[in-house]
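Below, each structure is written out as structure tokens.
Taken together, the values in this text are just the output of simple stated rules run on the coordinates, not laboratory data. Source: prediction; values computed, not measured. Cβ atoms are built from the backbone, for glycine too; each structure is taken alone.
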Structure 1
Amino acid sequence: MKTISLLFGVLLLSQIVTGQEKLRKVNFDEKFRKENKGKAKIEIDEVKELLHIMIAITRSGLENDDMIEQRGDYYKNVIQHFGPFKEEPIIIRFDSLIKKNPLNYIFLTGNALSYNFKGNKLVADKNYLFPAQSVSSHTTITVNPITTYKKEIEQFATMAGFRKFYKQQLGFYHTVINEYEKFANLQEQWNWLEKNFTTRVDNYTIMCSPLIGGLNYTTSYTDNDFKQIMMVLPALEKTPGHTEKQNIVLNTRIMFTEIDHNYIGLPTKNNKDSIDIALQNRNKWVDTTKNGTEYYPTPSKVFDEYMTFATFCLFCNDKFADDPATIQYAYDNVNSILISRGFKKAAEFNEELKRLKQDNPAKNIEELYPLLIKWCKQQ
């Protein structure tokens, strides 16, 4: 997957909400909880796709193939159909917002979930009220931009024939969703993680768009004792020359290493003091000359990043138990990625966690933390 050099890379957005907040992000009422409890779903939301299309035809979108996925027939169809409307005032306005602050890409597309179409009008969603309010503690908004530009968005959708275009693409959208289910089975990952960790999540939702380039992120919402993890992801990619199982490894890794942060974080927190001692010599664990390692400034954050990918390797051990070649491919792929990013003991760390799991098959991964931390301290 590409990274957005001009924007953000991969983001983890913290959006945990409570019913006491003045600006509620979500409302998980009884009906929503009943319909979504224990379910993993993948959607290409209609209003959200409209916002992706509108941004794709801005000057910023047309000039940035990191922000917008510009390969494939779908993009060509979008440009052919909507390109003639790129000088509309609302498109120029969106372009100015993104140029002013690239994070407006998230605020526009993320808050699209707060509305649904009813005919040619946008009506407020009952569950997603104002979902994208912040990217960090330093970047927040207090007014939903979809509400601000609601009239102009409705006019653009009608003028450009968006709803008809969306319906014409439903077959393609279903193909994108089916490929997710085949090559990166979310439900399978979820079941495996909850078997190996004590953390529990009530719902996983992927909001996908074929127009998403390198920007993918994970956010969480908690309301009325219901926790949802939402991932915003592009369509899956198939690497030419790879076997089907190797493509499953690559696509599963992208998703798995997003969602397993929700599981490894608690045991890391519970073992923080031991981890701080075991990884106190930063130079043993991190090549600080590599760009990006500054985002992992503490022993716990370094350990978490190692653990994120090592846990994925254990998942591959189970998923491909009858295929040692694919397991080795997964380990080689992970080790290469981590070492290139500056986590120089990736191979040793991954092998040690595998050994500990093989020697202690009755223990879940959380129970292996003390043994793994002890090994880290001895390095």
Structure 2
Amino acid sequence: MEPITQALLGAATAEIVAGRELRGRALGWGAAIGMSPDLDVLLGGLHDGYGEWLYHRGTTHSLWFGFVMGPVLGWILWRWRDGGFEQTLPAWIKLATVALVTHPLLDGFTPYGTQFFAPFVRDRFAWNGVAIVDPFYSIVLGAGVVCAAMRRRPDAWRRRRLAAALAFSTAYLLAGLGVNAWAVRDLHDALAAEIERTGAGTIERIRAYPTVFQPWLRSFVLRTPKTVLVGLHSWQEAGCPAWQTHARPPATPAIRAVQSSWEGQLLEWFADGDVATFVTRESEGVSRVRIEDLRYSWASPNARGLWGIEARVDRRGEVMGGIARLDRITAEADDFARIGSLLRGRLPEAGDGWHRPAHCDGATSPKPLPSLAR
């Protein structure tokens, strides 16, 4: 989640566990500590910019970090703010620990992925319940924090409203997990027969990802042995997703050179395997290989990734000039109208490379792929 939401969660949980003992100081310190794990973004410039993928949501977002650093930070605050004399040390420790632990737990609900056991185990956990930016969750939590800050109100009144906001916002996160699981099942039911008909094989894996600002639109990445389907699913049009198909090219020496590089393996790990490879021929014996992260492709008009890596490779499989990290693609004026339509739950119509299941009104299905069926 973005820093503002993490600050709200840190403030809310700190007030719940330590508000009475710290007499009005829990909200501010909880907010500051709740944001602090994201200081790992300062490492993003390392390794020619690849540090953003490697270190963000790493060690400072591991579960052990909060339980180890929480007591240390709590002791520091007790000595600094209370002189080490008042009987507030347990409250400071609870505040710091809860604020640090809830930060990665909230991040785990987003598609970005969080390394809960870094640096010992680098597995990424992403439950795909809500987007990285979700105003509804933030507004509910913010309302509870505002109520808790009204010191003229009775303590019981403030705490009840804060607890209700925490409970309601947490229920919203859990509901997002249910929506995502339902979307995956609906996609499987809608697309299994379509994929078999095209000759692309069987479904290997489907992942659905929440988009920004609302819960009803999901993007998805579906992998078969020969293709990658990247598209959109709306609960307003259950059973009728829209998608584009990207071929999975054979592992040529050029592709293997980029995929096996340190940068290629890092992207594969960072995207948890939801990548696509695109090859264009520049000249005789020289190819440009591009590998893209497909998890955030929902805003792309051609279902492509917003970032990835790229390299020029010669006929012998030798990388020419290194492997470049592709920066984020910026939206243009025409994109905002299209994105606005998507956020209202209106999926792309069939055509311009987009497909819909045959049973959907006005939809066209993809034609068989003879070149891939060989």
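Quick check on the output: 21.6, 66 is Rg and Dmax of the Cα atoms in Å, derived from one of 1, 2. Which one produced it? Working through the options, I get structure 1. Looking at distance in nm of label points 7 Å out along Cα→Cβ at positions 131 and 163 over structures 1, 2, structure 2 comes out largest. Ranked by FRET efficiency 1/(1 + (r/R0)^6) of positions 43 and 211 (r between Cβ atoms, R0 = 25 Å, to 0.05), structures 1, 2 are led by 1, which has the greatest value. Supply the structure label, taken from 1, 2, corresponding to FRET efficiency 1/(1 + (r/R0)^6) of positions 195 and 267 (r between Cβ atoms, R0 = 25 Å, to 0.05) with the calculated value 0.95. The value was obtained from structure 1. Given 20 as the derived value for relative contact order in percent (Cα under 8 Å, 6 or more apart), which of the supplied structures 1, 2 does it correspond to? Source structure: 1. Computing helix-only ellipticity at 222 nm (-39500 (n - 2.57) for each DSSP H run of 4 or more, over all residues; to 500) across structures 1, 2 gives -16000 for structure 1. To test your reading of the models, identify which of 1, 2 gives 14.3, 47 for Rg and Dmax of the Cα atoms in Å, for residues 203-250 alone when calculated. Of the options listed, only 1 reproduces it. Looking at FRET efficiency 1/(1 + (r/R0)^6) of positions 35 and 227 (r between Cβ atoms, R0 = 25 Å, to 0.05) over structures 1, 2, structure 1 comes out largest.
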